[in-house]
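Several structures are given next for inspection.
Quick note: the coordinates plus some simple rules give every number you see, no bench work behind them. The structure presented is a predicted model; accordingly, all values stated were derived computationally and were not measured. Cβ atoms are built from the backbone, for glycine too; each structure is taken alone.
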Structure 1
Amino acid sequence: MSDVSGQGIGVVLEDFLFSHGTNAQEGQLFEIGGVSTADGQAVRLTVNHLYVSGPDSQYGQNLGPVNLGRLNNPYQISLLDGDAPGVNVPGQAVVEFAAPSQVTDGTGYDCLSSSAGAGSGSCSSRPASGGYHGERPDIGLALQAEVGGSSSYLNVHARSAVVDGSYIRLWGDQTLNQLAGEIQMNFYTPELSISSCDETGTSCGDRVRLTDLAMELSLGNTHQPLLLSVHGADAPEHKAGNLNIQIASIQQPAAGDIASDGGRAGSNTAVWDFYDNYYSNPAFRSNIHVGNMQIGDRDMGGARLEGMLIQHLDITTRDLQP
């Protein structure tokens, strides 16, 4: 307790197990309503199974407990000073929801390997070992969509998942009068599988497996915050209530601020340094690595996307009903 500062809340869940779904025989119902097709037909979304379990759950068939967070590195809800180093939202108070942070590389655990030992990587969450549950849950969702009496089934399972280093930061942009934010979404798993099966989950099509998946998505940054808003009744091109998610384009330099050869010499040094930081800062970029993609019994090989910089984003939800 010597490190308690009163600036936030740490959350650790030990021996945690969550499993819920739809079971008519036991009177359990888990449905999502209010969804329609483009022609107005109601879509009935039924969650047949949603689980957060310990390791080796066999796609949700063998559930057991897991720990979420560590006492020395918990999940956190904090109020940050926007002027603090690493936050960089001057003059603002910032609310942060954060997963366990990553540690110095070589002092933690490899983020992907379910048998990693201490000193093998930068993740704080430990894999299961012996009788110890570890902090890497199996996560799964079995979803049924029914339209006009016809049903489709989708199953998604992640094994030994790690989200260390992820966070959501939110603050009020006083200039735009909008909720602004920054999201760092890290997700590591030795296997992410996607399949379409019948209701029992025993008769499935080809399962798509992504092995050694490492996803590090950066949405919003110091120069381009993620803006969240809901369209009002006065929005001419959208119905009221639709959600808008936007990352505005980076501002362009004024004429003469950057030398004709693009070098720092001859440029406005403050402007040049601004763009140099924007384009070279690895914290602003997203990376996705897939060790191997397998469809059924066919290996498709690995894939990687590195250094993706989101320079503009504009997403608006739509009402599909006439």
Structure 2
Amino acid sequence: MIHFFGDPQTKIFAVQTKQPLSEEATEKLVWLFGNQPSLGRASIDAFFIGPRAAMITPWSTNATEITQNMGISGIIRIEEFQASTQEDQKFDPMLSQKYNALTQDIFKVDLRPEGVKDITDIAAYNVQEGLALNDEEVSYLEQLSEKLGRPLTDSEVFGFSQVNSEHCRHKIFNGTFVIDGKEKPSSLFKLIRKTSEENPNTIVSAYKDNVAFVKGPVVTQFAPLRADLPDFYTEEPFESVLSLKAETHNFPTTVEPFNGAATGSGGEIRDRLAGGKGSLPLAGTAVYMTSYPRLAKDRSWENGMKEREWLYQTPLDILIKASNGASDFG
């Protein structure tokens, strides 16, 4: 059951519940939504833009938890829908969709999983799905298929492409290099680590966590004398340890800039929090590199290469949404 609150001309709050709302619960929701009235209608015949049915938003999760803390039970999901027009296409199709009307089926997901597919031509499937498997990996999977006596499934081939990728396995950086017929004694990773081994300087920890630490200055901490009880604040000097970490989140930010940049920022914060015995993030920066935006015709340097159709988001979309996402989280 879905209940609608708000103004059909501007914004609607859709509340999905397990059972009818009591009068008390309705009054609480009216207050929660900024005195937006309950419409008492099963549907609203107008155009709206809102979240995709299959994607419960973080906002919905927070809103639902708030209602639980208010003593309102039985609420499954709450989402916002902005009034729109038939011509309006200014929304992110990765996250939102346009509704011709708000009905009792707006949260209904009627999708069935596809059946398991047997992959008989792994090389062709690799090209078709863009899995970036090299010839050795394709050969390995073909031999594995023969050994098992059956074709590999699509999920098995796709899963292998992920867990055995350079991102996860670091095959190139940890691999053995043979140049001009001579095997090199060090991998790329060993060469990178060698710099800190020969010149540790002020390094405290490196290549042990997802973040490295160096010695910092002696700073004064203003904190309670004891952390387990209410106590007076005191000033205590301590030897600080600093970290400066970079996090790349290229493809997620290209596909969905706001959440891609937000989770990239969150991953960077997570890695520092988990370093050693834990640390406190103090500041964050974000750098964006995109293709030419081609917003004006008087930029001759942008004509050096042929313009291509944007597959996911335009450079302008990336710069605006990613900036909002990174700053919103970090």
Taking mean projected area of the Cα convex hull in nm² for each of 1, 2, which is largest?
-> 2
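Looking at structures 1, 2, which one was mean count of other Cβ atoms within 10 Å over residues 94-101 calculated from, given that it came out as 19.4?
Numbers: 1: 19.4; 2: 15.0.
Among 1, 2, the structure yielding 19.4 for mean count of other Cβ atoms within 10 Å over residues 94-101 is 1.
Assign the value -1000, calculated as helix-only ellipticity at 222 nm (-39500 (n - 2.57) for each DSSP H run of 4 or more, over all residues; to 500), to the correct structure from 1, 2. Before the final figure, lay out the partial values.
Values: 1: -1000; 2: -9500.
Computing helix-only ellipticity at 222 nm (-39500 (n - 2.57) for each DSSP H run of 4 or more, over all residues; to 500) on every structure in 1, 2 gives -1000 only for 1.
As an exercise: FRET efficiency 1/(1 + (r/R0)^6) of positions 110 and 286 (r between Cβ atoms, R0 = 35 Å, to 0.05), calculated from one structure in 1, 2, equals 0.35. Which structure is it? Kindly include the intermediate steps, with their values, before the conclusion.
On the way: 1: 0.95; 2: 0.35.
Of the options listed, only 2 reproduces it.
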